[in-house]
Structure I
Amino acid sequence: MKANFRYLGNLATGLALFTSAAHVKAVEYVIGTDPWPPFTIMDEGEYRGIDVDIANELQRRLPDISFRFQRIPWVRALRYMEQGKIDAITGLAKTDERAEYIRYTSPPYYSECSSVFYVRKESGIQVSSYEDLYRYKVGYVLNSAYFERFDKDDKLRKHSVSDEDQLLDMLIHGRIDTIIGTNCQIQYHIKIKGALDQVEEANWGPKNNVDLYFGLSKRSAIVAEQHRLNAAIKSLKDEGVIEKIVKQYFE
């Protein structure tokens, strides 16, 4: 009889723990981002895209963590990360400057990007070497990281804009001569904008690799979850989950 009571007691304790775990309230963390298709796409006031799908998978595997995407212009989002006003950011390339106030999840969740220059078709503009850039007005998105030589070169005639949509419009309408972008994003943007017959990749590019990360504000409580997020992202990559997510948008 004592054994039966002990069994029933253990069963009741187990059910109580299960019920308690099932009702754990997730801590919500804010991810600040601008639309950056196909990684973040604004659709009727709601975010979707590669980064959103990955965040949803992370929530599923870490049920005590919840993410909410909030639309914030890119430059302001970086400033908010530094101030601790938001918790995280996605689609982030690594730089030493950003590392002063951001922790990067490891491994990167996407590693198939590179920096590419684009020109208008039949414009006669030739970018066959880095030195050719000094002849032209070059457009880029403010506070973006492309490759070190370009990022630090203050002798180029650079023109900054707030986002890739504006960047492409200026190129198409001849207001700038060439633009730089991250090919995994801007090529998709060119396609959905219907500009494939107007814009082409320049002959020269740095042929660099741009890894994309989830960035965590060092002033946010989310940094305590970094090891768990790292492990979850690694599992998503190892299991091919991220690859399947990406294919939905690029095929």
Structure II
Amino acid sequence: MKKEHNEKTKESIVSGIIIGNRVYKENDKSVTLFSKEIGKMSFVARGVRKLTSKNKSSTDLFVYGNYHLTKGTAYQILTQGEVVDSFLYLRKDLDKMGVAMAMGTFLNDVLPDHMPHDSVFDLFYWCLNRLRKTEDPLFLMRYFLIKSIYYLGYSPDLGGCSICGNVSGPFYFKFQDGQITCTNCTNEGFYLEPELVNFYRCLELDLFKEIKGINLEKNNFDKFDAFLERWIECILERKFNGFVFLKKLKF
């Protein structure tokens, strides 16, 4: 992970992971990079849509690399890209690519520009490496999203009923308040079984041994993901499209 700057040439070298790219002009891309030192940033990669471009592979989605940038009039321009890890396995596994896209979409949506988040970057890089071998990519995705929410300071309050303190549940979650209330105190909100609350808190606090004792069926996971999606949308204050591609896949 590095950031270097040369005052004479106005060139900087930034290390990071590509979390977004789109067509900018006929042969160019606008690229979004997540760097440990800088945070989320963008640059233009000229000519990389040509098959003969030397920088073509370094601007692919989820490539981790070193990027030589020069300052243009309105934006930074890529002069050279060096691939450190292409995470090639993602291009061979549609399910894992879907999970990576959900994580990348979340980062694109939630992170402000040029604000470093060391813990989130390290988590993302670790998850991309872990995703290579895991047999449960959805579990890893849930872990990434919940830990990122925690690191960024957006965790819901799931410690107990916000009115009476009941910790055994079941509960209703009120998205506008970010808190749970037990069924003895209210009958309004998103219904959460105690198992779902415990599952969330175990992921947030890295209590993996305790997760083994939580019995969840597939429909519970569907409900958990619906809850997580709505909470992310509350954080973003807009629709979250990270799960769109995943919902088309069969895990």
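Values quoted throughout were computed directly from the atomic coordinates according to the rules given, and no laboratory measurement underlies them. Because the structure is a prediction, the values reported are computed rather than measured. Cβ atoms are built from the backbone, for glycine too; each structure is taken alone.
The table below gives the values:
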| item | result |
| --- | --- |
| Structures I, II, by FRET efficiency 1/(1 + (r/R0)^6) of positions 91 and 195 (r between Cβ atoms, R0 = 35 Å, to 0.05): label with the highest value | I |
| Which entry (I, II) yields the derived value 0.75 for FRET efficiency 1/(1 + (r/R0)^6) of positions 59 and 131 (r between Cβ atoms, R0 = 25 Å, to 0.05) | II |
| Origin of the value 0.05, where FRET efficiency 1/(1 + (r/R0)^6) of positions 75 and 139 (r between Cβ atoms, R0 = 25 Å, to 0.05) was derived from one of I, II | II |
| Of the structures I, II, the one that 27 was derived from, the read-out being relative contact order in percent (Cα under 8 Å, 6 or more apart) | I |
| Among I, II, structure where semi-axes √(5λ) of the Cα gyration tensor in Å as derived comes to 39, 19, 15 | II |
